[in-house]
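Structures for review follow.
Throughout, read-outs are computed from the coordinates displayed, never taken from laboratory work. This structure is a prediction, so every number in the text was calculated from the model and none was measured. Cβ atoms are built from the backbone, for glycine too; each structure is taken alone.
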Structure P
Amino acid sequence: MSMIPPPPTVSRTPPSRSYAAFDPATVDALDDAALDELPFGVVCLARDGLILRYNLAEGRLARLDPSTVVGRNFFTDVAPCTNTEEFHGRFRAFAEGSTGGASIRFSYVFDFRFGAQNVDVEIVRAVGAPRLYLLINRRQFLPERTGPEAREPAPRQSDLVADEADRGILRNRYAERILSTPVVLFELLANAFANHPTAHWPTIAHDWGLAAGRRLVIELETAGDDETPLAERPMRDVVEFVSDLLRDQGWGVVAFDLGESARGVLRLDVESSALVGRPTRHGRSCHLLAGMLEGVLNHLAQRRLHVEELSCASTTGRACQMIVVGESRRGVASRLAAEGRSFDEVVAALEAGRADDRTT
């Protein structure tokens, strides 16, 4: 998926609420997959400035491929605009122990050739290890600075690794590596899993989609001109925004029926899903897309939800139909979906279960 950052000529304030809820002391305990799910930048450095870890959000917002910056010097090779006393000087003093405490915070301006970024930086010590973490939270995107205040900008991906095209590496304008492949690849992969009785393709695909949805949140929160975090915008505006983005990326058209929310569920109808191929023995094909939507909706609702595909265009010839329920109702929804129940039947069963809970 490609990131759509704000236009470089427009000043915009990105959300910071996700960072505010994060405990910096826990960052060193996270594995690389968990770091990639964070919606703000994380860079792990050795005391000499060598990059040890570099998460997905920082790569997208700096338009650099994390795999190509690890092992380089952050201050001289990757972010020369930080090679100042304001930034590098603070880092050195903190690394040497001249500055007490477990962390230090300050504001800074990153310079890129595509624009400047106002950021809040927190430098955190790893407990019992000679490494430090930069937690970088974007506060505002600005046009490129060309005046005397501008510092040496960070390199583009093409500057960092100049011969990638000759080595069969294709990237989009945001430095994400892309591969041109027909959608049938997903169908073939699903069929391969289905042919092995010990494999659980629906569960694997759903988890795969859930991880992708958590990363899509980074893109959604930094796209467009609205300064308000998604979770604080009107739901109808948000679902239209999400639907438009998925459509533009080729996933099909996702229609959100908010009229069912009073019953504690949401209904999703997906037309022209990119993942619908030949009928499967499971009768449902869009587990990956369901997981992706679940990751996005979890972020919007700020709680655990579950998205289950009830019927698929691969067998019905109509739009794929999905239901969104709270985590506590996941088991019932999944079981009824596996039995081939319709949306109304699943909702009726959920409501009957809730009534039973009230009377016992």
Structure Q
Amino acid sequence: MDKPFPYARTTWFFKFCECLLAIYGGYCILVLPTELLPPSFWEKFGKYLNTESIIIYILILGAAIIYAWIWQKLEKLNQIVSGAHHAWLQGIIRYWLALMISTYGFAKILKTQLQSPDYRLDIPMGEVDGFGLTWYYFGYSYTLAVILGLLQIGGSVLLLYRRTTLLGVMILLPVLVNIVLINIFYSIATGAFVNSVVYTLGLTFLLLVDFKKLKAAFWDLTERLPPVITRFGWGQHALRLLPIAAAFAFINYYVITDQSDKILKGTWKVEQLKRNGRPVPDSAWLTDSTAYKRIYFAGWSGFAFSPNPYRYKPSESLRGSYQYDSLKNDLKILFIATTNKKPVQDSIRVQLIDRTHKAMQMHMILNKDTLDFRLTRLR
């Protein structure tokens, strides 16, 4: 008679987590085909299914508690083969995660995910929400989407084999953690956020199952190279931190010594523009690219004069760098571009009048035209 495969006894909490993930995973596998039902079905029965789902989640939690409690009792009485139970439950968890995560992988490759509708592409960037930014950013490069999809699919395949489960977890876990952070800080849909968290918890559980292997590989493993011994004692530990401290010092010095403008920096609306003493009509920007309606001061990123009051387009705008001395209220702008193939002066001294944090006037001479701006700060 074969002896049962040995498996170290575990705590009730470990069994509960394993049961909860396995039961929930089995439920997700069973209901996955309902995603293929037509929208009309969800419009008619969706509200009822949402109410029932709460009841189902409560039943899943209760079943996991009871199963783990009975299991723990029988294990103490040596009346159960725990190894077989662990094998089945962890198998369900592995297959569930492989199915769900690879589904997202194929969605990226087959272009059902990370695709932005055309109307969203016409929204000004400053008005796009986190979801729109994320979808456009990751969908901009199909190659990147394919690579992410292949990582999810490849890691999922590794989950299906016991010998490669740990490798699959180590590939997928960084991907899922990154997705969770994106879902949190970019306000992605609640359902996607919950799914990413649950999948991350499932992968974390499988990782902790092999904690002894990880400890042996990353902590207990003896380094083949001999240690470098010095006479400095604690100075040797300080030396290890030197690269990190040097990196911080380098960037911190750059921040401290940054002399770029922080006073004018922002977006300014042209309330009124006068050219050679005559007011320029508000609608002149539609046909005249020099009828500026927005002025952007961006510190070390330079400035831009834009005729369009609704969006910025580099090809029709006047751009360059600038230097501002707040003590002398002295502004000098240096051009790096031309508009409509008309040359502009290399540098211009600009007179600022009645400058406050929210409003100011600018007087300048550009291409023999005297320009007077009345500006208010938008942001």
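Just a few scattered comments:
- Value 0.10, calculated as FRET efficiency 1/(1 + (r/R0)^6) of positions 54 and 254 (r between Cβ atoms, R0 = 35 Å, to 0.05), assigned to which of P, Q: Q
- For -17000 (helix-only ellipticity at 222 nm (-39500 (n - 2.57) for each DSSP H run of 4 or more, over all residues; to 500), calculated) the corresponding structure among P, Q: Q
- Which of P, Q leads on Kirkwood radius over Cα pairs in Å, largest value: Q
- If FRET efficiency 1/(1 + (r/R0)^6) of positions 246 and 350 (r between Cβ atoms, R0 = 41 Å, to 0.05) is computed and equals 0.95, the structure in P, Q: P
- Among P, Q, structure where relative contact order in percent (Cα under 8 Å, 6 or more apart) as derived comes to 15: P
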